[in-house]
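The structures considered in this document are given below.
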Structure P
Amino acid sequence: RIWLDGKLAAAGIQVQVAAEFDNMESIKRSVAKGVGITILPEYAVHSELEIGMLHALPIEGKPMQRTLKLVWNDESYFSPVTRTFLRFLESYLPRLAELRL
């Protein structure tokens, strides 16, 4: 959102935020009801696009990236399957090995 706000401001476009939501389903429902427009990942609107409920245009010129976090509760029990998965992830997330989960 910060990147988009900056690009729009640089182009002299002032955005009027109609609403802010913390989940994609609420965003999609609001857009479908005509509240406004939004930017969402294609996977999140695939079925709505297929049935014609929403329409989309690709945004070109800058690849969109999303930061993901591996999240857990320190008091959780890790099953053998979970521990195997975490060991697999260590090859992609070197800092994970430092945590000694």
Structure Q
Amino acid sequence: AVAINGRSLLDTLNIDKAFMGTNALSLKQGACVADIMLAETKRAMVEHANQVIVVCDHSKLSNTSLAQFASPAQIDTLVLDRLPEDAQAYQDAGIALLSVS
């Protein structure tokens, strides 16, 4: 977590690549986590990043959680343990896919 006045601190950063874990990801809701404060911190990082790379396993796809931190349009690359069956839909949304299995 980020210390007191964390958003102000994050607003001063220049982030080249933000590697973000997620609890859930869907093409409708984007990348989400269960913690509102964590989502706010991640949202600030996404806003200041040149590239947003979301890392998750395939079981997180087509799910949602409490708080969104990145819309699908903000995600540049999705790194997965294996490619989803609907991989083309993610590519059509402008998200590059990378399987590490």
For mean count of other Cβ atoms within 10 Å over residues 18-25, structure among P, Q ranking highest is Q
Relative contact order in percent (Cα under 8 Å, 6 or more apart): greatest across P, Q for structure Q
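Given that distance in nm of label points 7 Å out along Cα→Cβ at positions 26 and 58, derived from a single structure, equals 2.0, which label among P, Q identifies that structure?
Source structure: Q.
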With helix-only ellipticity at 222 nm (-39500 (n - 2.57) for each DSSP H run of 4 or more, over all residues; to 500) computed for every candidate in P, Q, -12000 is reproduced by structure P
When volume of the Cα convex hull per residue in Å³ is calculated for structures P, Q, the one with the largest value is P
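Quick note: the coordinates plus some simple rules give every number you see, no bench work behind them. Fair warning: this is a prediction, and the values are worked out from it, not measured in the lab. Cβ atoms are built from the backbone, for glycine too; each structure is taken alone.
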